[in-house]
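Have a look at these structures, which come just after this line.
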Structure 1
Amino acid sequence: MEKVKLGIIGLGGIAQGVHLPILSKLENVQILAVCDTDKTKAKMLAEKYNVPYFYTDYEKMLYEVDEIEAVEVLTPTNLHAEMVIAGVSSGKDVFVERPLARSYKEAESVVKVIEEKQRKVMVGMNLRFRPDCMLMKGFIEQGELGSVFYVKAGWFKRPNDKKWVLMKDKAGGGVMLDLGISILDLALWMAGYPEVRSVNAICYKHQTKQVEDSAIVFVKFKNDSTLFIDVSWSYEFENPIFYLHIFGTEGTGELNPFRIYKDIQGKLINLAPEKMDKPEVLYWKSYENELKHFIGAVKGLHPLISSAKDALYRNKIVDAIYKSAEKRKEIVLK
């Protein structure tokens, strides 16, 4: 089996906890090089995963290891734009963790180069790849819920990194760019990408100084459907909470736990499978499925989803959300 030769830039928590363990077990992948500014960490992880090369300079890695076909960018958000541009400019396809960039303007500059170089760039949106989310999408596409008119979703959890994600110059924003953008993407995908008319948002900084730790957002679409998003790093709960409810003209869908409710001959019936994986298994499988999809797209086995162009539109909406919170009024998208 021909293997995709991969380079990884950034060896923090998401790399060590998710990407390296998964990629190292894929039969059609060879991790050829890793890079981190911490030389000791890079050397240690290269040895642990039998990676031939390790670097502290990502540009040297991109141009010295010619065999690399694709790279992963798993660094703080302020480095995404320059690293994605460097990756595609060196002739590589790229996977970058969310978000693509800190703002619409920054994302726009990246997408321009991607289109010029005609490379594949996938932005990590692992919620789409959860088995329960994919099942829900299938039910919606089969018309089981009828026409979707309202989506309500939330995600409450502590930030994975309490350093750079709290710094506006590095992260670009707070919980909205961390958790909210994933919820936004999932809702748009589930609803079939309705065009946004306007957004109204409130952001709070209860336990943070530079970026918001809670955000409440109401989105109106041009087809008259609506979306409510509630995300927080600071709500007090024993365990993280993730939920998504989709209301259609002929049924209701719920995630976490997965349910599909329909009125059939006067009785409320749940059409969802009786048994689903535990949340931690669904979380792990979401990343496995996502990374397998990226590798398959690099090999030309299927079209790429969650592209940089998709991400550009999400950044446009998030910019409007932040503007709404700042101006304390509804913002109409142009």
Structure 2
Amino acid sequence: MIQTSLPSYRLALIDVIRNHLGARLEVFCGGRFFDPSIKRDEKFKPDIFLKNRFFLNNKILWQSGLLKHVLRDDIMVLTINPRVLSNWVALIIRKAVRKKTFLWGHAWSKGGKNTTSEVLRHAMRSLGNEIIVYTNTQKRELKLKMGKKNIHVAPNAIYHKSEMTSAHDHNPRDIIFVSRMATNKKPLLLIKAFEKSISHIPRDSRLLLIGDGPEVSNLKTYIANSNLNDRVILLGEITNVEKLAQYYFSSLVSVSPGRVGLGLTQSLGFGVPMIIAKNEKHGPEIEAANEGYNSYYFNENDSNDLSQKINKVFQICDDILLRRNAICENCKEQYSVEAMAQTFINLV
């Protein structure tokens, strides 16, 4: 399995696969992703460490050390990313000698299936023997374009079933946001919406912001200037699932003011529904959202509408708490690390 990098949220997946396959699984990876803030977890030691060499201002990657191992395994899993030039070469070589290669990743780029990069992405997919995507929706869409290709689904997950829990405080009142603190994640929009809701929700409700990133300093300034220090809490990055569970324990709802990704299935794994922005370029995890049951939508970039949705959630808090266990159990079945790993195990 070849990865650009292996951050902490992917380690559980590797552990489950390795527990089944033992030494038959070899993991190659580099130090960081295209986004320099996404790095290999230092606790993870790959079987082969690749040197990531970025070019054209982080637009192109070559993983030095891959090619000398390109023929050593009968099965190789590469990422579907046309920007990784070494993957192209590995694909072509393995196809020439009829070595099986699986391509794993998002069916489409963040821009969707009609972007100009789709020509390259489709060419890369065509070189692989089989494809692994993240959702059934992506599989159906891709099957329309590549009807003869074997396509598998490995639902994007970060937690074991045993780590997911719907346990909660007697009367959870907090609102939680877990993400990188970056402008495209729109944490300031959420703070402004929360500020407008303060007089309409319980006086002890807090907005919990969990994550790190370039916007932290600006957020601290806004919170201080708005006298929100006792209501908006910046907790920094938390990757320990037990500690994170404590904050979901006290939370009634989570919010994604920008693009939805793994944060959705993370929240549902704790039985906590999410308020989601409409018309953002959401990740494939949006498939898990069921409006009115485990999610609620607001008009994107509209702090007034987001504030109204926050108020509404507190008005129906009893109904939300009644569904909490069912939301968690559904996520366990569909979006656990075990379910994700089984796809890879079955391919061997």
Structure 3
Amino acid sequence: MNSKMKLLAAGIAAAGFSAALPADAQQAIRIGTSSVGSNFYTQAVGVGEVVNKKAGINTSVQSVGGSAATVRGLGAGKIEFGMANSFAAVTGYKGTFSFKKSGPVKNRLVVQGGPNHRAVVFTSGKGVKGPKDLEGKTFIGKRRPLPELDLITKAMFKVYGVDASKVKVVGTTNTGQVIKNLVVGSVAGAAIPLGRKAGNIQKPFSDGAFTFFHMTKAKRDEILKHLPPLIFGRTFDTASFTGLKKEVHVFAMNTLFLTRANMSDDIVYKVTKAIVENIDLAKTYHHELAKWTAQNSLKNFQLPFHPGAIKYYKDKGLWTAAMEAQQKKVM
């Protein structure tokens, strides 16, 4: 995160609200997202700035711990908008996977961005070149707010023939803790959320704290067969991080900007308009925000849109009969 974003993040994080405001009388909105310094947090700060400048709505960004936590926070009325990956958002809506016990959370879609990623890294100096070498060692492979990490870890062990009983799989509450453990060498590796050129990943990677696991595309695709279809494959080229010498095959999910079902149509309309009509401004805060377009938003959506967002897309002549049919299908 650059100095501009650090200052924005600190200021906005400090301006959080402690009580839910009526959905129809909102003077400010809280945007929930992942841990401070993460790819999602930086994007959320940028979105908040754009909405504040272009829609005249005060915003605050709150770290709630991850995508699943963001989905739950919206359902509980602790935040008004939130950034979450599609796996957490859709399984939350359907009440499956980590939401089986707590039940469905009927949030609504506002804008859909680009993919967000998960990769496997190995701590330097631990003698780990592949998953089998993790036997007898400790691996960070789960996190309650990001249940997909556990699914990826288990699928990787299965594909590579790892005896899971011989690996101590531990969890953390945020990405910062993962990085600290990798840096001090208290674990042999981790399944980690990350974005291209993410500063929180670039520095420890450049310092030699860990290496990326360069699994073959064939192996990555074999792992994907054991994962829900909401998780798909992507490839980081060597330009993704300074010093990366070989491409990395990773796992990905779409990035969704969500709101509560009972949010004011007028506010959601204004927020939608502010984001998709000011991409040039948004991407100055984070390059991934360049993908938060109306075209990406309306492509292959798996959650129902909020009525306020639909009104905006209709006013712009973008909402089609096929989209209306898809809206009814996913409701």
With Cα extents along the principal axes in Å derived as 67, 40, 39, matching label from 1, 2, 3: 2
Could you tell me which structure in 1, 2, 3 was used to calculate mean count of other Cβ atoms within 10 Å over residues 57-64 as 22.0? 3
Out of 1, 2, 3, which one gives 16.5 for mean count of other Cβ atoms within 10 Å over residues 41-48 as computed from the coordinates? 1
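Computed from the coordinates by the stated procedures, all read-outs in this text should not be read as laboratory data. Model, not experiment: these values are computed from the prediction. Cβ atoms are built from the backbone, for glycine too; each structure is taken alone.
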